[in-house]
Structure P
Amino acid sequence: MQSPGRELVRSFDGLTNAQQGANNFGTVEPPDQGLCVGNGYVIETVNVALRVYDTQGRALSPTIPMSQFLGYPRDGTTFQTDPSCYYDSDSNRWFHVVMTLGIDQTTFGFTTPVLMEVGVSQTGNPLGGWLYYTIPTQNDGTDGTPDFDCTPPPCFGDFPHFTVDHNGFYLSANEFSTDESSYGGVEIYAVSKQQLIAGSQHPNIVQFGQFDNPSGDIAYTVWPALTPSGQGQAVYFVSTPGCDACPGDHRLIVWALPNTSTLASLHPDLRLMSSVVEVMPFTYSGTVEQRPGPVPLADCINDTTAPTPTGPGCWRYWLLNEPAHNEVESRLDVVGDINQVFFANGRLWTAQNTTLDVAGDQKTGIAWYIIQPSIKAGALNAVVEHEGQFGVAHNNLIFPTAAVTNTGHGVLSFTLVGEDYYPSAAYAPLSGSGVGDVRVAASGLGPVDGFTGYNSLSEPARQRFGDYGAAVAANGSIWFASEYIGQTCTLNEYLMDTKPSPIGTCHGTRRGFGNWYTRVSRVDPAKLD
């Protein structure tokens, strides 16, 4: 561990659960993170809200509900989630993607429409006008989609992420049935960027669906590489062979879409290629412990004496039936898939969580990779140039995200949590020579205390603290956004805000059902020690 130095140019609180909940329908977990930077602006998009800042961290917009951004009525008939964004310097445009699902007003389950919402700014100013496109992803034979026989129908594209190059926009998503009981594979959509920017009503879209890994296993989380303008001869993706429920592996798969210049033509000619690379064995991490601290939502559920309008017991504010009163501080959920992929200096940079032996203890750490891809004679070849694994004694590093400048200097960002740290925004230098010491951009002030971690509110309990972070290179700097906890309060403070505020706001620092924060930081790699 090392204290941050002059390389940490800026760090400020981004969107919080309190801000999101005040502008939308209650609390949404986990805080799925999107961040994009360029042209003097910073956009952070998290779950069902977004906000625009300048590069000093000053807010230039209010917290904007995602439904409002997309033009939907705020009536609970649709639900947006899994946002991401990117500033494309090649076109001086901002791109934004979020998934929209219809809400059945009788069962409150997911139903049609099932869409990927693609937003494209009309200028380099994200506060100006946007063009919006919808890509139907129900894949049940309607609206021009193929019928992939999701059971029960319709399908939906989970965990969407995208990239752009000079020619196109490329989106990847995991296809599930709407009740998530069945998995159908990965869907990749390639769209003409020029036609999106021009406002074409029917831009060219090439879809690749339900394809297998080279090993024969069904593909999962094929993450597109962020590709700065003018780099590479193809668009690349990276994945693991399996899914986050699998025990682990020793392989990664690199994917490529060459010939993207044909996307704007009448008959685009794209072919999805793949190559398997051997890496150090990795294992999926499961859950991680938090440093003990005040968890007033859990204490509220366990409480039987606090006076309420309907009788003694804080639990009555949230539950109709009395619970078991046995909630404890939750462990945090961790996924083992590949996280954000970055293409810079002719190489793919990425990372994932893995279980490690750190100072004699089993902890969750990070496996990182630098991979050089090439396409020769119609075949994709990929070579691991450098890789490694690292952790912090008595603590865990979760949801790693890589971003690298064109010179090959960058940062791995992540959340640091464990025996010594409440969930904190942290990072480590990354270059071709390896990874430097872990540094803390913002220390957490308390444990995660959200509804998904408690059996009384989310059966079975699975404390969702994120699915992914975000990082980007802009003008020689690395910007990253991480989940952390920027508040703390006791049950007594939690109970104080009954009027005029809702219960559990702890003086406006959280919502009753959750307390996540995000932290936006900027690092100058040239100043790294």
Structure Q
Amino acid sequence: MRRGVPNLFKAGTQTLTGLDEAVLRNIEACRKLSDITRTSLGPNGMNKLIINHLDKIFVTNDAATIIREMEVEHPAAKMVTMASAMQEVEMGDCSNFVIIFAGELLAKAADLILMGLHPSEIVAGYNATSKRMLELLESLVVADLRDISSKAALEKCVKTSIASKQFGYEDFLSGIVADACLAVMPANPLNFVVDSVRVVKILGGDIYQTKVVKGLVVQHDSVGAVKAMQNANIAVFQCSLGPAETDTKGTVLIHNASELMNYNLSEEKEIERAMKEIADSGVNVIVTGGAVDDMAKHFIDKFGMMVLKTSSKFELRRFCKSTGAQPLVSLGPVSREMQGHCASVVVQEVGGSKVCVFTQATDDPSPITTILLRSSTNNHLNDLERALDDGVNAVKAMVRDGRMLAGAGAVDIELARQLKDLGSKTSGLEQYAIKKFAEALEVVPRTLAENAGLQAANVIADLYAAHAAGQASAGVNIVDGGVADAAAKGIFDSLAMKKQAVKLAVDAALTILRVDQIIHAKPAGGPRFGKSQASGNWDEDD
């Protein structure tokens, strides 16, 4: 008989208990994950080249993409990746900060454990310090960008997010994002939806050829001969444009050639009647989610209408949202209430690709705006799209809470300085956890300095000296080295994003610190395909 803990579980179950086997091992896994993404933080962050299980190549410094494509398996590290993914879903940015800060908190906790502190004491200290930190964040606001209708305010809001992904293009791209968001900003800014800003990527050309289209852009040509239409009245059909097909099979007995000719003629007349009814309704542009029959195409051209076919039901919904049309399930007359409208529909050639542009008039409201993105390679296009997505999410955070903090690591150093003072005034073992929490906050400015090729220790010392002298907005100057006023240079962090990221990082770190035992059940299924498969059949004896 097996004795002890193994007697509780099935054969093959692994149990890891204690500080060395469970706690420190989990911390080490999270530290390794943090080290991977840490070098991608900030404007000078390095790219990662990831080849996923489908052999698709990703070259990016976006932490959310890196984590998603790496497919992390370690259970403790997976908790940190889930916290990062939640930050990406909720706020759309600061996902790298969640991983880095959680990993640094756990690394400092490992030092305290080796000093002799119990994980429960560290958890209590971290928990109290995080609450105090969230209170201090409210007092460190340096700007309040509440004027949603101002393009300059939106540019200030999004510039830092874009610069962290595409340093050097932030001035141009922030203007693009601001224009796109202003075009679809509802009367109540709290109803702003990120999906209202679409991105269409066209390979070739230069990034400065990127432009904003007030309306929808689709990446395919029209079906018929008509390639442009002004003052377009649009009908959207979910069915095919062609002869009606019955649900059941039937047999038609034809005795002679005249009967065959009459049968074809009746079908032709039916299609002509349907297309004429649509044209007489005032419709001059048809969008369909089904096939377009050759006979229907002939009569559409005859009546001077433009037809566009799409196989995506999501794109069909965007057509309806953009133009105000209602989807129809059968051919026939289209009432005015069911028709959509836009100023012009034009097929253009951009970079060797045909695109169809649905443009709204300047004074008409548009539920959707499209950024026509240009660049030289697919990888760069994808990376630019992620940067624009972060910028649009920054606008979403701004309309909820326009308060901004000083960026470039300034707010992190100020918090670290204040929390260290708090730790010095605190008695008992809790003071060690407070001080280590404060040291963990140094990871952002230190990483920014390291990624910029600066001496991190000197930069941190200069930052502490500047903040002690009352310069609360002093951050890392990655261009000239040393210290600069982040607020004066327009480098801001969103208060809402920062608070959410801190909560998620601390919760993930505390959850991992509370784990004192790992129980791994025996894997289900048959033998694993590994070394034995490479040497022969999986069921052969070695």
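Rule-based calculations on the coordinates, nothing more; no lab input. Computed from a predicted model, the values in this text were never measured in an experiment. Cβ atoms are built from the backbone, for glycine too; each structure is taken alone.
Things to note:
- Top of P, Q by mean count of other Cβ atoms within 10 Å over residues 274-281, largest first: Q
- Among P, Q, structure where helix-only ellipticity at 222 nm (-39500 (n - 2.57) for each DSSP H run of 4 or more, over all residues; to 500) as derived comes to -15000: Q
- Entry that produces 4.6 once distance in nm of label points 7 Å out along Cα→Cβ at positions 42 and 218 is calculated, selected from P, Q: Q
- Mean count of other Cβ atoms within 10 Å over residues 362-369 - structure with the largest value, from P, Q: P
- Relative contact order in percent (Cα under 8 Å, 6 or more apart) from the coordinates reads 14; which among P, Q: P
- The greatest value of distance in nm of label points 7 Å out along Cα→Cβ at positions 178 and 194 among structures P, Q is that of P.
- Answer label among P, Q for the case where distance in nm of label points 7 Å out along Cα→Cβ at positions 314 and 338, calculated from the coordinates, equals 2.7: Q
- Origin of the derived value 24, 17, 14 (semi-axes √(5λ) of the Cα gyration tensor in Å, for residues 298-377 alone; candidates P, Q): Q
- Calculating percent of Cα pairs over 36 Å apart for structures P, Q picks out Q as the one with the greatest value.
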